[in-house]
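Structures follow.
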Structure I
């Protein structure tokens, strides 16, 4: 899938909604066109929070070179995203009971409003402007006629997020709750959910469990520095915490890849520790399982390639191209029997991918 050709220069207002601050901006032709405006979120005061959201979009709108065509942004869940209603939020407690945020903004600004999950928009942004276009360019340059149209996006940070893109469309779900990967069964901790092994808090807990000493202000980045030998601490415990982290990701991603048959893009702050968790992740995704008769089967049906490893990229793009004869004819056609997917880091940066996903979603919905 090549980069989407924008048929006009419509402007979309965007919002990066955090528990502490709201950052407002505007995008046209896949580029930010104003200096972002930042305001405190006032998450414990609903009236002030909602007035801040209106104020932020108003402030950005005054800077625009033309009229805005839509508002589109990610907002924390739980939510009825399709209808723009935000539910009970942990980091914005004043939203308890449900708030019709979408309709409020439509009434005030008189333009369409689209609210989505950040994991969905991350995956969509990478599918339209980041990972998928790059993969397909690499395949084309290698002489392959293979084209990827599906993508699995996961984010690693405070929590474990996910978004799915199928045939260039985000998979939202009938309840706006598709790809809630954080809640799948934890493969390493009985009767627990995945995020308890794949999150910032999980890394710190694993470091302590492996024998490391946690200080009150210790962060996962500190654990990373310990593992790299750049900071004092229990290096073996730090290394083990990232290995456990990668093992859990690999087991879960194997299942998702088998269901979606798609490449994977990884973002979020903890993705920066790629070198420490990916070996264990790939070990699981490239591993095997057995049936009751002891026969070994691949853990993930497609072969899995690390797109951050320059030596693996040509193996991924090259495939196993051969030619087969057309029955009752002298003609031959190209045949590539290798089922394969690539796994790599965000090409856009997580925040940019989310913003561009929101932008692309609004433009597509407005056609």
Structure II
């Protein structure tokens, strides 16, 4: 875990050029951005031998490194939360969602044991920050989450940060309830189409994850139900490296695309503030559906990122104009590990001239 945190920290500090305002990617030589092609070839060898699927690095809207099939879709795992961030920003700006509303006012509850009166006072803002204080069972929870989960009733809403799939899953249900649209339709119409995503077409299905014969579908998204745990499904995305990079570029450019403001600058700034510092040693915090770098005296605009399963990553570093996407095909057995991820970051760092 320390290696992962360190490599994320390195990404935030090793690049120093300011981003330019460009609406789409072009290609340029690594040398034009201060990188060595020869050293990036060493990075390519590492990616090939460790089991990466693809990687893309762009600086100032220009791709300097692209390896693997960047148009191939994979599960993005926990990076799904960052996809929901844009949809909340849009719904909030349109007045469809008020982040001060409580679960009680929204009519949100769950299966037995139902939410307590204290838990029902959690607001949408609390859930966005993963500070709801609701430690109900949830879909798509891994052993690490279960190990760290506090007991029910331990903390009041807004009081304590815990990376909580109940919060994230309930946010998906709230978004759909308040907008009258599915997550996948909204993402396709509001984000994928305007950005010109090639691989994400908005096709989605539902699966019962408690069925031993259930298989991950060949779709752009799917709802994962575990009805013995919670009423609310997890909402998974399958996306390509290139489409994730486009999404990162939208955020790098403060929500503006081809002259149109898709997501407000105010929402991006608000949601990428460090509300919960979970690792002071490496300067990592949680914002609203993004992991965030804690700014220092030299920071002009916060860096933010999200990881998935400890091997996928989408990182946006505005003060450097840098977007980085790394993917592994986790839909089959993999050998890629945290040490491989850390070495990949080091090789990227070493490739700087």
Structure III
């Protein structure tokens, strides 16, 4: 947190609503059994874009006590329901190690025998560098194991800005000298007002610049998450906001930009607005417009643009008209662009759907 009360002066009503919704959702949250504390939320292997090639990702989502920001009196982010996957109580060092080992042992042979190179992503629906979520002992345990796997060429973790400190970066560098590292930061937008009043992120852009410079000093890559269509923006506003953010981040020479179209998660302000027909997840058309508006092919020589939307093609995720052919075509175009990093893929004619007329008519209003 930035200690700047002015961040919250304009969003008191929104903050109260976020807290009310969260407290109601927590009353109906699933009670996790003891054995579930020894298993991760999820883990998987699938095709992914590495820096210089198409390879595979090995992803583990640890079940921690939950995001410190989300559990604070500030209520967390307006679109984030990951707190419902968390334990909301202390998870022991042993349990977190057991979670990692459960996924690691399930997939290690597949990784070793696969001809592709891998990127390893470990998430905990919060900040991996927050000692209250992931103790140092657990972090170094994971670093040690992953650093010894030759097939894993890249390593990605997530953190809020306030935990990106010199001692944490030195800790990582003790284990990794040959693998490419990235720390993913949920900046969401370069616009401070949208970030802190519509998303309730509690982060200033100047703080991001400080973290960016520190990570560059340690030769650690920076992956920035941008949120396409935060609550209270229409489609055109979302295109403008995300495009402006991409251009600014390209100027700052970040390493990767991951564009995350908002998906409706349970127990969130976004879901509350969606139920009231006051919010619609973005259209694929908006995402493609945003990419074409803000990126030139030469930019992709030094920066990686990513997008793997959760819930894509469903009512709760980015979608067009929900017609099977329309959604499938849009998903394939996006995936081809991400895998090839070739903007020409966005110009390829896919399924031409009549819903584009409706989109053009409504994008300035909803």
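Throughout, read-outs are computed from the coordinates displayed, never taken from laboratory work. Fair warning: this is a prediction, and the values are worked out from it, not measured in the lab. Cβ atoms are built from the backbone, for glycine too; each structure is taken alone.
From which structure (I, II, III) was Kirkwood radius over Cα pairs in Å calculated, if the value obtained is 21.2?
Numbers: I: 22.1; II: 20.6; III: 21.2.
Label of the source structure: III.
Can you tell which of I, II, III yields 2.0 when distance in nm of label points 7 Å out along Cα→Cβ at positions 55 and 295 is derived from it? Show your work: numbers first, answer last.
On the way: I: 6.7; II: 3.0; III: 2.0.
That value comes from structure III.
Can you rank I, II, III by mean count of other Cβ atoms within 10 Å over residues 111-118 and just name the one with the largest value? Let's see the in-between values first.
Values: I: 23.2; II: 11.6; III: 14.5.
By mean count of other Cβ atoms within 10 Å over residues 111-118, the leading structure of I, II, III is I.
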